[in-house]
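As structure tokens, here come the structures.
Values quoted throughout were computed directly from the atomic coordinates according to the rules given, and no laboratory measurement underlies them. What you are looking at is a predicted structure, and each value in this text was computed from that prediction instead of being measured. Cβ atoms are built from the backbone, for glycine too; each structure is taken alone.
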Structure I
Amino acid sequence: MNNNTPASSFSKEKNGIKAMFDAIAPRYDLLNHILSLGIDQGWRKFLTHRLTQMQPSKVIDVATGTADLALMIAKNTEASVTGADISPGMIAIGHKKVARAGLSRRITLIEGDSARLPFADGAFDAATVAFGVRNFEDTVQGLTGINRILRPGGRISVLEFSSPRGVMGTLARFYMRRIMPLAGGIISGHPSAYTYLPETALAFPEGEAFASLLREAGFDAVTITPLTFGIATLYEGQKPPVK
């Protein structure tokens with residue numbers, strides 16, 4: 001959750017990440033909601049509410065997973081939504097959820113890497129990433145790839161875990177290091193995945209450190225909004241308008 005976390009042994013090599021998420025896809029939604037105590041949905045709702053204020057017509061949700069956020073955006077805006085993820089297993093489950101919601105005409109899901117998304121420059125009004133940037137093989141390269149496909153003046157919204165201060169921070173780190181790997185490993189049957197996920201969250205460059213990466217990728221007007229005592233943070237930025 002901060003850039004002072006000691007280096008870990010986890011690897012963010014793309015094929016390894018793809019295989020890991022394919023393996024945990026069948027129980028991913030269940031585990032997300034159990035391990036976050038349902039709070040993750042509230043964070044997504046907050047992001048979506050902020051997004052509705054700009055009334056985008058075309059949104060891309062990068063690292064969409066099983067399309068939770070893509071579905072929420074489609075249900076609360078008039079936008080057409082594209083979800084992209086490197087895991088075909090996640091995308092397959094997302095397709096089923098989109099069909100059940102009757103939103104197949106509004107939501108398109110594709111297999112795609114953030115750094116090499118198959119869209120023209122300036123194709124989207126807004127981009128979202130919920131708990132996915134920490135899995136990018138190269139953070140700045142992935143964010144730069146997203147910047148490319150946004151129109152000038154387009155917005156990026158990134159949700160990621162962060163570290164609260166004081167007692168809440170101590171409790172959050174204990175939960176991520178001890179409880180999440182144990183519970184996630186038992187329920188999913190893939191303990192290594194639920195060791196990797198909290199490790200990446202704890203190592204994520206939060207706050208101003210991540211804001212500087214957004215600026216390096218070409219965004220400006222970057223804002224930082226802590227959520228739920230700072231357990232998560234919403235980062236928002238803009239692709240500079242044409243002058």
Structure II
Amino acid sequence: MAPFDTSLRRFYQIRKNPREKNLKIILLGPPGAGKGTQSKVLAKRLNLPHISTGDLLRQNVADGTNLGKEAKDFMNKGMLVPDDLVTKMLVDRFEKPDVKNGFILDGYPRNLKQAEVLDGIFKAKKELIDIVIYLDTSEPVVIQRLSGRLVCKSCGGNFHIKNMPPKVAGVCDSCKGALYQREDDKEATIRNRLEVYKKEVSCLLEYYRKTNRLHAVLADEDAPVVLEKIIQLIKAGNDTSKV
């Protein structure tokens with residue numbers, strides 16, 4: 001696969017509003033939809049940075065930043081990191097030089113309040129999130145994907161027992177860390193997570209639908225097939241139908 005998709009870059013260069021100099025894309029979807037996988041590959045194809053709030057949180061904690069120290073205090077107490085702290089990390093990340101041409105944001109926002117805050121960040125710069133892609137994935141597929149998922153303890157990389165097995169069983173291809181199955185990837189827990197997600201996401205999707213930024217991709221198929229759907233959707237630019 002080419003590291004840089006020139007046809008996508010041409011789309012980026014001839015966008016309808018010439019004042020917009022970057023391309024800001026959000027990938028949303030239920031747990032197991034493949035947001036992380038698709039975001040990373042799409043970022044390479046578009047030559048844009050991939051931003052994941054999970055990675056961002058881990059990086060801040062590992063680097064010992066002030067925000068990371070605050071987050072670690074909550075984590076050590078078994079508490080969720082507050083939205084405003086995650087937002088501060090995102091604001092800091094958006095100021096980095098590599099974001100000047102845009103980014104691929106993975107799995108954030110997760111609710112309406114976060115979406116409004118995110119839009120507020122960019123409205124202050126007279127900018128806007130351009131495209132929101134929802135990976136529409138059926139419940140049986142989500143369960144199959146998550147129940148077989150393996151995660152690296154060291155780098156957080158994802159593998160799958162059947163769909164994307166590691167080269168060596170139990171060992172991460174990238175960093176050689178140990179792979180494990182998360183407790184919340186057990187089937188009963190997955191079903192509960194999906195119910196919670198459905199309640200949260202409905203208002204979020206309606207928010208982006210009303211502003212004509214929401215695009216849905218049927219994401220039950222293998223990752224390469226879904227990726228090509230996403231790319232065609234981005235090229236189309238204004239096609240809001242499912243593909």
Among I, II, which structure scores highest (criterion: Cα Rg over 2.2 N^0.38 Å): II
With distance in nm of label points 7 Å out along Cα→Cβ at positions 25 and 193 derived as 2.4, matching label from I, II: II
Entry that produces 1.16 once Rg/Rh (Cα atoms, Kirkwood Rh), for residues 153-216 alone is calculated, selected from I, II: II
helix-only ellipticity at 222 nm (-39500 (n - 2.57) for each DSSP H run of 4 or more, over all residues; to 500) derived as -14500 - corresponding label from I, II: II
